[in-house]
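Where a number appears in this text, it was derived from the coordinates with a stated rule and is not lab data. Remember, predicted model here, so these are calculated numbers, not experimental data. Cβ atoms are built from the backbone, for glycine too; each structure is taken alone.
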Structure P
Amino acid sequence: MKKLLLFLTISIFIFSCENEDIDNSKQLKQDKQLEFDLGEDDVSNKHPKRKEYFMVANRGSSTISVFNAKTTEYLADITLPDEGAQPTYLAHSKITRNVYVGDFVNQKVVYYDAKTFEMKGEIAIQEGAFHMWINDYAGQLWVNNIVSKTTSVIDLHSHTVVATIPLPTNSEIEGISEGAVQHDVTISPSGYAAYVTVLDGSDKSYVVMYNTDTFEYIKHVEVGGDAHMLPVGFRLYVTSQNGNEISVLNRFNLEELDVIDFESPHGVAVSRRYFFTTGIGTNKIGVINPYNEIVSETDTDFNIPHNLAVNRRGNILFLSHSGGTATKVVFYKVKKNGTLIKLSDYDSGTNPFGVLRY
């Protein structure tokens with residue numbers, strides 16, 4: 001048994017390192033340890049008393065709704081401090097034990113205690129707070145400001161902005177247009193590299209890779225229009241809503257590994273078993289296995305299925321339905337074969353937007 005485990009460990013290690021081409025000792029050392037660490041999903045519940053939450057930002061109601069991610073029970077609403085606030089996306093840090101919320105109209109990130117939900121502070125950023133991502137290894141929160149066309153990098157220890165990154169230059173991305181804008185953002189598991197999608201028209205996006213130490217541009221690749229992304233092991237899954245496909249990239253060098261055909265893919269989430277996406281224009285949820293095969297598609301009861309989160313065990317999926325008058329969030333049971341069964345829906349607030357599980 002020990003020999004078998006050793007063989008499997010060595011095989012995974014060799015496979016995961018085949019395509020690395022970034023010459024950086026910090027990146028290689030940390031990523032080799034983290035490549036197949038997809039989190040704590042789909043494991044036995046070793047800590048039954050550990051609390052776990054789903055959150056959704058109700059953009060039209062200036063609130064955050066909180067649910068028990070094990071039972072789907074509604075727990076509380078958090079109201080942002082400014083009248084007319086528009087919470088868009090959320091992120092959680094295990095180090096600071098805070099939840100961070102971007103306020104689209106008030107040029108700030110507001111943060112709350114992750115257990116008590118009490119407000120702890122605010123961080124001034126630029127305008128149009130949108131997609132955000134935290135990495136505790138890097139000690140950073142990255143926020144795309146889509147009105148100002150910048151990315152704010154926040155140090156989690158000082159809660160100050162340590163860098164404001166503009167759009168890539170023409171020397172970095174030849175032919176980038178004046179209408180281009182940052183959109184989605186994520187960070188590699190080790191914290192070495194950050195990835196920002198830049199939307200440039202309806203049919204074209206760029207995935208831009210940055211160094212989180214120097215904030216310097218590393219490289220980019222062109223993908224389809226309206227791109228969102230999620231790192232899964234050594235891969236970077238990039239959904240192209242307007243291109244009707246999911247590009248699977250090597251996240252070390254952005255080389256294309258595979259393409260999955262799926263109509264209008266948008267929101268992304270992952271468990272140890274499956275990758276999930278929303279067909280935002282077709283009212284569907286797609287479930288994809290590690291071999292990049294679509295194992296199920298589920299029709300949603302409401303329009304504009306937007307963002308997804310999955311709980312630690314990987315057996316409950318949380319979905320927000322967005323839109324100016326929308327109110328619904330929906331819970332699904334995830335079966336081991338990848339099919340979804342609707343559990344319940346809830347009116348969380350107006351325009352449920354970004355979601356979070358922690």
Structure Q
Amino acid sequence: MPAGNAAPIHVLVTVDFPESVLDRIRSVDPRIVVHHHPVSPDEPGEGAVPDDVLRLAEVAYTSAVLPGPDVAPSLRWAQLDTSGVDHLAGSGLWASDCVVTTLGGVSPAPLAEWVIMMVLAHAHHLRHTERLQREGVWPSREYRWTQLMPRDLRTSTMAIVGYGRIGAEVARLGRALGMTILAVRSGSTTAAATAAAIQAPEPRFGVREPVPDVEAVALEVLDQALGRADYVVLTVPLTARTAGMIGAAQFAAMKPGAVLINGSRGGVVDEGALLDALDADRLDLCASDVFTDEPLPQGHPLWTHPRCLITPHVAGFAPDYLDAVSRLFTENLRRYLAGEPLLNVADRERGY
């Protein structure tokens with residue numbers, strides 16, 4: 001925390017923010033001195049930031065610059081420009097005792113909308129009708145009735161694996177469509193437990209009221225939920241526990257013809273097992289925004305698989321990103337200066 005009432009508070013910003021956002025940061029307190037040194041996430045490292053700035057920085061808003069105490073001895077708190085923290089593994093920042101906060105709560109709405117887009121695209125045969133359009137075919141009434149009849153979402157079940165803020169927003173939209181929702185979460189064995197988890201004691205950004213009529217399922221019995229679900233939605237962070245959590249055994253446990261929708265991290269799915277499940281017609285569709293290696297390599301079989309729908313890691317793009325991150329960071333700055341608990345503090349033990 002700040003050492004004295006008159007001492008300047010040096011804030012390093014390595015994201016390419018417009019001046020309007022930097023002014024909002026400065027407006028929190030007259031002691032704040034903003035050092036703006038944009039660094040591309042594609043070229044991470046501390047080298048793009050002057051050494052004297054790194055030594056002075058007490059607070060950082062960053063994505064690509066992850067310094068340890070040897071480089072940034074004054075750093076007390078780092079606000080990430082990401083919701084996940086898996087990319088911090090092995091960095092000096094993660095190994096330090098510096099408080100790390102995340103961007104959680106900025107993207108639940110657009111990411112949940114992306115999930116529902118994929119659900120509707122599948123249920124209403126969008127890819128099939130696009131193919132007919134490309135071929136200039138207007139099929140017979142019998143063909144349309146038998147091949148293009150939509151799936152009844154009101155009798156469909158969605159299992160949301162990882163029931164945090166994003167999962168809850170997916171559930172909210174799924175319930176609006178009349179779907180049965182299974183909320184799969186570590187330790188959640190009752191609906192009350194799920195509601196309590198969403199109202200966790202640690203302060204978080206963007207938390208809304210719990211979604212009603214959601215059935216809680218413990219992660220320990222994930223395969224039971226998979227066997228009931230028409231749509232399996234992944235919204236878990238990538239941690240040591242979730243890496244590869246959807247593999248051959250889980251695909252075997254899924255209802256035949258199920259749909260897998262992954263908007264979390266590519267590493268949670270065993271892509272070899274996924275391809276086997278797609279080739280064996282175990283899955284009707286896999287819709288994925290994320291992959292183990294990004295960009296997805298050219299020539300990868302998922303690019304052209306007829307049962308795979310790919311988007312290039314855009315599901316979490318928030319149209320109100322600048323306003324949301326400004327509100328989150330300035331509120332956390334206010335809390336930091338007042339000695340109050342920060343929003344979205346990452347737990348190094350849990351990995352998110």
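Structures P, Q were shown, and Rg and Dmax of the Cα atoms in Å at 22.4, 79 was computed from Q. When mean count of other Cβ atoms within 10 Å over residues 84-91 is worked out for each of P, Q, structure P gives the greatest result.
As an exercise: Rg and Dmax of the Cα atoms in Å, for residues 276-339 alone, calculated from one structure in P, Q, equals 19.3, 58. Which structure is it? Label of the source structure: Q.
A value of 107 was computed for volume of the Cα convex hull per residue in Å³, for residues 180-323 alone; which of P, Q is the source structure? Structure of origin is P. Here helix-only ellipticity at 222 nm (-39500 (n - 2.57) for each DSSP H run of 4 or more, over all residues; to 500) has been calculated and equals -2000, so which of P, Q was it run on? Only one of P, Q returns -2000 for helix-only ellipticity at 222 nm (-39500 (n - 2.57) for each DSSP H run of 4 or more, over all residues; to 500), namely P.
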